[in-house]
Each structure stands twice: as C-alpha cells, then as structure tokens.
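There are structures below to look over.
No lab work stands behind these numbers, since they all come straight from the coordinates. Values in this document were obtained by computation on a predicted structure and should not be read as measured data. Cβ atoms are built from the backbone, for glycine too; each structure is taken alone.
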Structure 1
C-alpha cells in the first residue's frame with residue numbers, strides 16, 4: 001500500500017535572521033567544548049572535546065545550520081539534518097554522535113540563557129490538541145502513513161514498542177527481536193493478570209500482536225485504535241491466527257468505551273494522550289476496570305524536572321513525528337492517578353536499555369529496506385527524517401534522558 005494522499009510531512013522552514021544565526025553559532029561552538037565529539041568544517045577547523053576516534057559532527061553548510069538553530073534551536077537542529085546542513089562523518093554512527101549531546105541536554109546551554117527559554121520556545125500549536133477530532137488527526141499523521149512502511153522494519157509480530165531482550169541469547173540470533181517482543185507482551189499481560197476467560201481491554205491496538213497473544217491465552221479481547229489502517233490489518237492478522245472469535249477490533253476513542261473488564265492494558269499509548277487528557281485517560285481505565293481487576297501500561301518517561309521544563313514547548317518530534325505527543329514522568333503519572341482515580345502503581349519493570357537496542361534494530365532494518373520503502377512514495381527528506389527520529393530516540397534511551405517502564409496498577413483497598 002502506498003502512502004495516503006492526505007498524509008504529508010513538513011519541509012524544513014525558510015531561513016532568516018542573521019543576528020540570531022550569529023548568536024546560535026557562538027552558543028553552539030561554546031557548547032561543544034564540553035561534548036566528546038569532533039565538529040569539523042570544510043575549511044579544516046575542528047572543534048569539540050573529542051579525539052580522533054570520537055564521533056564526527058560534519059558541518060556541511062554552516063550558514064544554513066546556524067540560521068536554523070537561531071530561528072528555533074530545538075526544532076532547527078533536526079531540520080538541519082533533514083536539509084543536509086550537517087551529517088555524521090564517515091565511519092560515525094548517527095546515534096553514537098547524538099548520544100553525547102543527549103547526555104548533556106540539561107547543561108549544554110548556559111544557565112543565563114536557559115532562563116530565556118520562556119521567551120524563545122515555541123508553544124505547541126492548537127491544532128495538535130488531543131480533542132476527539134484532534135486525536136484522530138494526530139494518530140493518522142503517523143500510523144496511517146502505510147502499513148507496508150512499518151512492516152518493512154518491524155519484526156513479524158508488527159510490534160511498534162520497546163522489546164524485552166534476554167541477554168543469554170546470541171546477539172545475532174535471527175529471531176531475537178521477535179522473541180523479545182513476545183517476551184515484552186507476555187510481561188505486560190502477566191502484570192495485568194490475563195488468563196483464560198479474562199475480559200481484556202487494550203487501549204491502542206497497534207497491529208494486533210498483543211490482542212492475538214492474549215486471545216491465545218484464552219482471553220476475550222476488546223482492542224481499540226484510532227487508526228483505520230491498523231484496525232484493518234489487526235483484524236486480518238487475528239483471522240489468520242485463528243483467534244478472530246476472541247478478538248474484537250474497534251476504531252474507538254478510549255473516552256467512548258463502556259463496560260467492565262477484568263484487565264486493561266495499554267502499551268506506549270499514554271505518550272499520545274496529551275497532558276491535559278491524562279486525567280481522562282486514567283479515569284477511563286479506573287471506570288472500566290472491574291472490581292478486583294488489574295491494569296498495566298507501558299510508558300516512555302523522562303525525569304520529572306525535565307518534564308516540567310519542557311512540557312509547554314514545541315519539539316522536533318512533535319512537529320515531524322508525533323503531533324500531540326508528550327512524554328510523562330513517573331511522578332506525573334503517580335500524581336494523576338492520586339488526583340483522579342482510585343488506582344495506584346503496585347508493580348514496575350524498567351526496560352530503558354532494551355529500548356535503545358530495539359531502536360537500533362529498527363533503524364538498521366529501515367535503512368536496509370529503504371529501496372523497498374521508497375517505492376511506496378516516500379522521498380529522501382522522509383528517509384532522513386526517520387533516520388534522525390530513530391537515532392535521536394536511541395540516543396535518548398542510551399543516555400538516560402528517556403526511560404520506559406511497565407507499570408501495574410491496582411485499586412487502593414476500600
């Protein structure tokens with residue numbers, strides 16, 4: 001299937017403001033003095049705290065790079081990669097280059113300049129708001145690009161979330177990613193207590209792998225998504241697996257679900273909910289969970305102070321990859337549960353290092369399969385955009401800037 005005619009990705013914005021570009025250049029060149037990388041220019045200049053074996057940041061078009069950073073540093077850095085203004089040097093992996101920057105995000109900019117972020121950070125556009133209509137548009141912008149796109153780089157389970165690897169397995173095992181995804185799915189089903197006869201609600205279907213796995217345990221599964229592309233393929237996959245009689249796939253918002261369920265699971269869905277709607281999301285889980293039931297979610301997280309510092313600003317990921325998305329902290333989840341539900345976190349499993357591995361494998365597969373993906377109508381800008389997205393995310397997990405947890409939730413005793 002080729003991409004939908006209604007789905008497009010933005011091009012990098014036009015360049016202006018030479019004064020801001022000059023300031024951006026000064027700030028960047030000062031900042032890289034503390035980063036173990038080599039910043040190289042075509043005239044032979046080399047900056048940074050790295051050695052000859054350190055990752056190389058190759059500046060291709062300095063004027064364009066600093067103009068983008070000057071206009072909007074958070075978005076401009078990624079846009080400059082899309083446009084080819086900088087690249088990883090020969091022999092340097094992109095995630096290896098980005099990880100030292102991700103490790104120092106809180107300290108790269110001097111404190112005096114950080115205090116100015118209130119005046120320079122762009123706010124999230126109103127059209128990204130996760131209203132009922134907005135959520136459908138935001139999900140379509142990513143997940144309805146093409147089922148074939150995701151099939152090209154995901155494992156056979158079509159699971160688009162952090163895997164859980166077994167370190168005792170060989171690194172080069174051909175089935176390692178698939179086995180790790182099934183281990184992750186089993187882990188969250190175990191946290192939710194899913195067994196034969198369980199009435200299970202899944203919020204965020206993906207392409208049906210968790211619903212199929214739960215049905216194979218003997219559970220009765222209702223799984224909801226806002227993506228019609230996902231819904232159609234999830235139904236087909238449940239039919240092929242012989243469990244369609246146990247799996248109902250709906251295009252439905254979590255706020256519109258009725259009924260009672262013995263278990264509720266939601267894997268990396270909260271990131272698409274939006275901070276303003278976290279109370280409604282968790283209240284829906286609380287309302288739909290039968291007495292004595294358990295819920296389990298898998299959530300990408302960040303440090304609470306970083307969450308507070310960045311929650312209102314518009315990021316490259318929001319503009320180009322996940323409109324309407326925001327990553328919570330574990331503290332924010334706890335506070336939302338305490339303020340709006342009777343649920344509390346009663347179990348936790350951290351998988352941060354496993355996400356870095358997952359993303360590395362996805363990126364390798366994406367680049368390897370690019371000739372096939374390109375035939376679907378995706379252009380070179382899209383390739384660079386997704387290469388940067390996957391490497392940028394991997395760097396976030398490798399550096400500890402991002403985490404990912406499986407959280408079990410149960411009700412407080414009456």
Structure 2
C-alpha cells in the first residue's frame with residue numbers, strides 16, 4: 001500500500017481507488033472546476049525501467065496526448081496530464097461504478113436487449129474516436145465502465161486509451177499492448193491495423209456478454225493466438241438457444257477473421273444492432289424505445305444531418321417518443337402548445353375545419369412555430385394520425401436548456417425547414 005497523499009498538483013486527494021503494476025489511481029477533487037476526478041499516477045522509476053520503460057512511456061504519453069479530444073458521452077474524458085521529473089499523472093473523468101467484467105459470467109448475464117444497447121453505444125463512441133483518427137486497440141469488458149454501477153439502466157463509458165493508435169502514430173501492432181483473448185487475427189499477427197481491429201474486439205465482448213464465455217479459450221497465449229487465426233468460434237446461437245439468429249449473424253460478422261468479411265464501418269455495425277430492435281428480433285427494453293433505436297432514427301433524419309453524435313445523444317435524452325394509433329390527434333386547432341414534433345414513421349394529416357391542408361410523412365417536422373415565435377402561440381390546425389406512427393416530441397422549455405451547440409443546430413435546421421416551405425408555397429402560387 002502506497003503512503004497516503006493529500007494533494008497531487010492542484011488536485012485534492014480523497015482516497016486511493018485502484019492499484020496496478022505501473023500506476024495507482026486516486027479519487028481526487030478539482031477545486032477550480034468543482035468536480036470529482038480520477039488521478040492516475042505513474043511514478044518515474046516505472047517509466048525508466050530498463051526492460052519495459054519504453055513501452056510504459058509510450059502508453060503514458062499516448063493517453064496524455066488525448067487531453068480534451070474525446071468529448072463524447074460514452075467515453076471517459078481526459079482533463080489534464082502532467083509530466084515532471086518527480087511525478088507523472090493523468091487526470092480523468094471520475095466514473096463511479098464497476099466494469100462489464102462481472103457480467104461476463106454465465107450466472108450474471110445481462111438481458112439480451114441490454115447487451116445490444118451497450119454494444120450499440122460502444123459502436124457510436126468508437127466511431128467518434130475513429131473519425132478523430134484514433135483506434136483504441138484494447139477493447140475488453142474491463143475497459144467499459146458502468147456509470148453508477150447499475151448494469152440494468154446505467155450508462156456506459158469506454159476507458160483506457162493508452163494503447164490507442166492515433167493519427168500520427170504507426171498503425172501497426174506494438175508487442176506487449178492489448179489483451180490476447182480480445183485481439184483480432186490482424187493484431188496477433190502484428191499486421192497494420194485500423195478501426196476494424198476494434199470492431200473484432202467489440203464482437204468478442206458481445207460474444208462474452210451473451211454467452212458467459214470467450215470464443216477462444218486456451219491455457220497459454222500461443223494456443224490462444226493459434227485459435228484466433230485458425231479456428232472458427234462456436235456460434236453464440238449454439239451456446240444459448242434464446243439468442244435470435246439476427247444477433248448470431250451480427251456477432252459472426254463483427255468477429256470475421258477475414259477483413260473483407262468483417263463490418264467495414266462502425267455505422268454498419270451500429271445500424272444492424274438498431275435494426276434488431278426495429279425488426280422485433282430483440283424486444284425493446286421496458287421503456288418501449290431502445291436508445292440505440294432512438295439514436296439511429298434521429299441520425300437518419302435530414303433535420304439532424306449537421307448535428308454531431310454528441311448532440312444526437314443529447315436529443316435522445318431530452319426528447320419524448322410515442323407510438324400513435326390511426327385516428328389519434330397529436331395537435332388540435334386552437335390549443336396552446338410549447339412543443340414541436342418529428343414524424344419518424346407513418347403518415348399524418350394536417351386539417352383545418354375539416355379540410356386537408358397537408359400530408360406529413362417520415363422525416364417531417366411540425367409544430368415548431370409555437371417554439372420559434374415569441375409569446376403564447378395557439379395551434380393553427382389539427383394533426384391526426386392516418387396510420388400507425390412513431391412521433392418524437394421536443395418541448396420548448398427542454399430545448400431552451402439544451403447545450404448552446406445543440407440549440408444552434410436546431411434553429412439552423414428550423415430555418416431550412418421554413419425556407420423549403422416558402423419555396424414550395426411560391427411554386428404552388430406560380431402554378432395557379
């Protein structure tokens with residue numbers, strides 16, 4: 001046990017929360033930002049180790065180089081890094097709770113729909129990192145944290161980018177980095193790597209979360225590497241009969257040994273996971289709409305084309321979703337309403353005094369004038385469902401509390417909607 005520390009740099013130390021072979025992690029307090037942080041301390045003698053010092057230095061500096069870059073709701077943020085003669089440390093977001101490791105045992109498996117949501121969020125986070133030129137290279141359950149420790153409903157965050165390949169780094173394997181059981185065939189063969197090595201590793205994590213066992217098991221690394229390169233994994237559907245064929249296919253494609261047969265993009269991987277909910281192959285969680293389905297639906301709407309993934313996740317959290325039956329009224333003429341809606345699926349009609357003014361189809365935004373215009377606004381028409389429909393509602397008060405970037409993109413998209421409507425109205429007038 002290392003001696004108690006009261007302060008590291010400007011950070012007040014509360015307690016030690018973890019120990020490793022190369023570093024200790026402390027719960028700290030940032031007195032300026034007024035937030036809890038995790039401080040990972042690597043002592044200089046470790047970095048100077050004659051045998052592994054270069055590797056440890058590479059890992060530390062690699063992670064330190066990501067300060068402020070990974071601002072995503074499902075990635076642990078890195079706030080600060082200090083390299084000094086007497087002390088080297090990295091300051092990260094503090095995430096109370098455990099990791100996914102405990103839910104890789106057969107007796108503690110999570111519900112299938114929960115596994116799909118977790119993996120979906122990982123695909124979006126790793127896609128965000130990839131677009132910054134970052135490949136994680138050490139995806140495993142121990143590096144996926146559960147916010148608050150509630151595995152049933154808690155959010156997740158990916159941690160430990162020390163082994164990452166960054167844009168300016170060599171995109172080849174470095175011996176001694178990564179966990180063999182989760183490595184892709186390309187990684188164990190020390191071939192050039194890209195984001196598809198992370199896709200493989202996440203496929204292994206999904207395999208383990210669904211079945212409670214690794215696809216390849218061996219008594220030593222040599223045998224493990226041989227199996228990863230040469231042996232076909234037992235399909236998850238054979239190990240657990242309640243796993244739908246759709247998920248069996250997704251796991252197999254993510255873990256394909258041949259790069260050309262594996263998912264080529266994170267977006268394709270994420271889309272298939274979301275489709276598993278849409279096609280009812282996997283039942284939606286008790287909250288009716290899975291977050292993966294919400295994200296994928298919003299991402300596909302033209303209105304949200306300029307929104308970043310981070311902003312889409314923000315909208316996922318503050319929007320309201322409902323299934324609407326034919327004949328149900330969504331808005332009524334003359335009623336007040338400080339909210340607007342998007343039609344995700346189905347068809348609606350807009351009427352005034354019984355006369356049809358317009359038909360709305362998937363992707364249309366409606367009711368936004370009640371939020372854009374100042375003062376109390378009344379609805380100018382009825383909006384009624386013609387078919388089974390999926391409607392997304394955003395309340396004006398909620399939008400006003402959203403981040404500045406998110407609000408800006410909403411208002412930019414509103415302008416585009418209004419401009420399109422004006423152009424259509426002019427065209428109709430010209431045809432009279």
- helix-only ellipticity at 222 nm (-39500 (n - 2.57) for each DSSP H run of 4 or more, over all residues; to 500) gets -10500 when computed on, of labels 1, 2, structure 2
- Query: Suppose you compute Kirkwood radius over Cα pairs in Å for every structure in 1, 2: which one lands on 22.4?
  - Reply: 1
- Query: Out of 1, 2, which one gives 14.9 for mean count of other Cβ atoms within 10 Å over residues 48-55 as computed from the coordinates?
  - Reply: 1
- Task: Using relative contact order in percent (Cα under 8 Å, 6 or more apart) as the calculated read-out, with 18 as its value, let me know the right label among 1, 2.
- Result: 1
- Note on the structure: Highest-scoring structure on FRET efficiency 1/(1 + (r/R0)^6) of positions 232 and 384 (r between Cβ atoms, R0 = 30 Å, to 0.05) (candidates 1, 2) is 1
